[in-house]
1. Could you tell me which structure in I, II was used to calculate distance in nm of label points 7 Å out along Cα→Cβ at positions 17 and 113 as 3.1?
2. Which of the displayed structures (I, II) returns the greatest value of distance in nm of label points 7 Å out along Cα→Cβ at positions 97 and 121 on calculation?
3. Where does the value 17.1 come from, among I, II, when mean count of other Cβ atoms within 10 Å over residues 65-72 is the thing being computed?
4. State the single structure among I, II that was used to calculate helix-only ellipticity at 222 nm (-39500 (n - 2.57) for each DSSP H run of 4 or more, over all residues; to 500), giving -23000.
5. Match the computed value 39, 18, 14 of semi-axes √(5λ) of the Cα gyration tensor in Å to one of the structures I, II, and report its label.
6. Comparing relative contact order in percent (Cα under 8 Å, 6 or more apart) across I, II, which structure shows the greatest value?
7. Given that distance in nm of label points 7 Å out along Cα→Cβ at positions 73 and 89, derived from a single structure, equals 2.2, which label among I, II identifies that structure?
Structure I
Amino acid sequence: MKGLLVTARSADRATLRLATFVPFQLNRLAVAVSEHLAAIYRGSFALEIPEWRVIATVGQARGCTAQFIAASTRMHKTRVSRAIAQLRKRGLLERAPSPHDRREMRLRLSAEGRRLYAQLVPLALAREEALLSCLTATQRRGFRAALVRLESHLGL
């Protein structure tokens, strides 16, 4: 019981400084970076963040399942489904049965989707370069290594 009182008293004095709390900083940074990148695909290509993530994932993987997209982007499956439906409606995405499992549907970019992807990728990479331009080459390597370590630590 005495240990609980010490813990409770210590917790009463603990202060969370949100501005320097790493999870909060990472979340703010992720939102800001997404919005920074969204300026490219929202204005020029009329894509929203979930649609962009689906296009980028399918284009990179050259075809995949909705489950793969949800797992790799960490988006809820409902958001993934809505984005897929919107992209199919626009003719940017196609569905085809998997050659290994006919019950599984694979997604791939249509010809128009591949053209959009080919236009979008250089713009996204340039935006990434502009974002990272505030860091030296050494800082970039350290930053990327730290991201990999954090993702690994969290099992991503």
Structure II
Amino acid sequence: MARSGGTVASEQLSRDVLRHLMGVMHAMKAHVADLAETFELSLSQLDALRNLGEARSQRELAECLHFDASNVTDIVDRLEARGLVVRTIDPHDRRVRRLVLTDEGEALRSKLFEQALATAPLAALSASEQQTLCDLLGRIAEPVDLPF
């Protein structure tokens, strides 16, 4: 049964837009996975670095990662073994350890996110096209903060 008023075409267009948005999400996920591999990090380690722009307790990091605190221990241990983070004593509560990026960790984090931006799939678009896309996306979703 045919629909009136262009509804079928409108529904198809909406499907196509959603398919493309999902494609962008998949492309970005693959991009991040490639970056993690390039820097010899797991995705969880990369996400931990992203969330350690400021000192955090292990519990706070776990909340950022949406993990149980006990699951973050291995991630932090591996980052610490690479010399990227250190556990320090919280000056306000000596029972709490704060995770702090080392100079090497900060340098890797900066390099990682510089490369993420420089090699993002958006590079296929001109500056004008990126601005148009940004304007359109801004009409349907609030932007999230980037770690850099």
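1. II
2. The structure with the largest value is II.
3. Derived from the structure labelled I.
4. Working through the options, I get structure I.
5. Traced to structure II.
6. Sorting by relative contact order in percent (Cα under 8 Å, 6 or more apart) in descending order puts II first.
7. Of the structures listed, the value fits II.
Computed from the coordinates by the stated procedures, all read-outs in this text should not be read as laboratory data. Keep in mind the model is a prediction, meaning the values are calculated, not measured. Cβ atoms are built from the backbone, for glycine too; each structure is taken alone.
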